[in-house]
Structure I
């Protein structure tokens with residue numbers, strides 16, 4: 001594995017003591033890595049994620065109280081995540097959540113190192129690319145579609161899915177709106193309603209509690225209306 005200027009900060013999450021020890025042993029054999037924590041539950045992992053910067057997280061799926069899948073769904077800006085599990089059944093859901101890799105126990109050191117390499121490359125792209133927010137990569141009907149963020153007019157939340165409306169296309173992808181909000185470039189988009197995020201540059205007018213975006217009119221939360229007028233129309 002190639003080295004980087006800073007050690008790769010890794011968090012291990014598994015409710016099995018032996019599994020945690022094996023992950024730690026494997027990680028100790030990889031140069032330029034830093035173990036920031038070993039957690040036996042998602043709750044413990046949440047504490048570490050709020051206190052420290054983490055590049056890569058190895059995450060078990062079957063855990064008490066909160067499963068790895070549900071834990072990842074609830075993270076607004078998760079690190080590159082590698083699922084580790086004894087079950088193959090969750091693979092599709094894992095990749096819909098944009099997991100970097102999916103390791104089925106028992107796995108070899110070689111397979112561990114391969115997954116970590118992928119995660120390192122993903123973390124490096126996120127930290128080094130000045131244009132990392134210029135595009136979104138959305139999974140739609142089994143394809144990964146590259147969408148330029150400047151083409152997005154608004155995003156509509158529909159429970160476990162979002163509809164991304166662009167100047168030239170409409171896309172529906174499995175994603176939660178709050179996760180989509182964290183993926184969009186700050187300052188260019190605004191959450192105006194519990195179900196809508198709009199591109200600031202797309203706004204043409206405000207009419208009562210509706211924002212005119214040209215392609216459509218979207219509702220504005222009554223509690224946010226005054227702030228939106230101040231921030232976007234002043």
Structure II
């Protein structure tokens with residue numbers, strides 16, 4: 001799903017947890033940082049289910065994919081503790097500038113609030129692993145070069161800092177395509193023209209939650225939308 005819709009696709013639903021396939025461009029919840037935006041995934045899901053929901057984690061507005069909610073406060077507290085203990089696992093798909101190594105790990109502390117200058121802020125431990133799935137060389141210029149190089153990567157953040165994937169790949173000198181904060185406008189525009197889609201190329205493909213209160217563990221997956229198909233064509237699937 002690549003565009004916001006009034007009815008949110010459900011990836012999982014039971015009496016404790018509901019997960020949706022969040023489209024790119026939809027806020028997770030209302031925020032003063034985007035005060036003009038009146039629609040949010042949390043509000044739409046409450047209306048859709050006719051019941052209160054508790055957000056279990058966050059995705060940036062521009063990121064698509066798996067987003068999970070609890071249906072009561074006790075479940076939300078239990079899953080929150082699982083996130084804090086590091087027993088929740090997440091996977092993402094990203095398109096980045098350049099050709100990173102086939103696999104690697106970024107261990108680089110990040111300032112607590114990415115909206116503020118880093119100087120003077122405490123830096124929190126943050127670790128991200130990646131695996132390269134495909135490399136592309138497209139026929140439009142990159143400064144001194146006649147062509148431009150990009151790569152499709154599968155990403156696993158081992159911690160949960162705000163904008164962690166975006167900031168870590170910027171630190172690695174392979175910023176995410178479509179990232180208006182940490183990327184480069186010329187590349188974002190060139191890729192948007194080449195692929196026919198303007199977006200942040202980051203999709204939450206998988207969320208794995210541990211079992212709570214005798215329930216089995218959950219593995220919830222989201223298939224990337226149509227805009228990702230040209231990038232996935234030669235990978236053999238995820």
Point to revise | distance in nm of label points 7 Å out along Cα→Cβ at positions 85 and 117 - structure with the largest value, from I, II | key: II
Exercise for review: Work out mean count of other Cβ atoms within 10 Å over residues 181-188 for each of structures I, II, then name the structure with the largest result.
Suggested key: II
Exercise for review: Taking volume of the Cα convex hull per residue in Å³, for residues 53-164 alone as the quantity of interest, name the structure among I, II where it is greatest.
Suggested key: II
Review point. Taking Kirkwood radius over Cα pairs in Å for each of I, II, which is largest?
Key: I
**Study point:** Comparison of I, II - label where relative contact order in percent (Cα under 8 Å, 6 or more apart) is highest
**Key:** II
Review point. Out of I, II, which structure matches 21.4 when mean count of other Cβ atoms within 10 Å over residues 77-84 is calculated?
Key: I
Practice item. Supply the structure label, taken from I, II, corresponding to helix-only ellipticity at 222 nm (-39500 (n - 2.57) for each DSSP H run of 4 or more, over all residues; to 500) with the calculated value -5500. Key: II
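From I, II, which structure was FRET efficiency 1/(1 + (r/R0)^6) of positions 69 and 205 (r between Cβ atoms, R0 = 30 Å, to 0.05) = 0.10 calculated on?
Working through the options, I get structure I.
A short reminder: the numbers here are calculations on the coordinates, not readings from a lab. Just so we're clear, the structure is a prediction, and the values are computed from it rather than from any experiment. Cβ atoms are built from the backbone, for glycine too; each structure is taken alone.
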